[in-house]
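No value in this document is a laboratory result; all are computed from the given coordinates. For clarity, every value in this text was computed on a predicted model and none was experimentally measured.
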Structure 1
Amino acid sequence: MIDLAPRLGARVRGDEGEFYRSPDDYYFEEDGREVSRAEYEQRERERVANPLYRVKSFLGKFGLTVLILLLFFLLRKLAT
């Protein structure tokens, strides 16, 4: 995958948000610049600790649940 990505103009991204140049060489990116793992993790902790992030996350999940329920009831209504 790592060998194929540059030929396709792509990058290989890991589960923790890291980008791989080779199996042993990886980096994190934020706002288009490389950052250390410690700096990346610190910013993620700050982002998740932000009360506004928690509200947006809850509203997103709540909205998705409501949308799925509405779709379910609409399809059920159309089926009868």
Structure 2
Amino acid sequence: MINEQVYQLIARNSDGRIRTGEADSPDVVMTTSYEAIMALADGDMPRDEFLSKHVALDVMTSGKGKEFFDLLARAMRGFD
């Protein structure tokens, strides 16, 4: 969720898609603000600061938290 807008990040077979709307049974729910995620994407905020101060993470499926952050890190590199 970014600024109250809900998005789905669907990852399967090395392919990722982002869609608006709630997932039926999410593995992970991340809540942040638009400003924080854009500062991260633009390189204006260190990843550790983003994670420690601007993210609420609820992991519903064991082990999916690390997988989610690995995917997020790869996605952020795509903005470079």
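For helix-only ellipticity at 222 nm (-39500 (n - 2.57) for each DSSP H run of 4 or more, over all residues; to 500), the calculated result is -10500, so let me know which of 1, 2 that is. Before the final figure, lay out the partial values.
Values: 1: -18000; 2: -10500.
Label of the source structure: 2.
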When mean projected area of the Cα convex hull in nm² is calculated, the result is 8.8; to which of the structures 1, 2 does this value belong? 1
Match the computed value 27 of relative contact order in percent (Cα under 8 Å, 6 or more apart) to one of the structures 1, 2, and report its label. 2
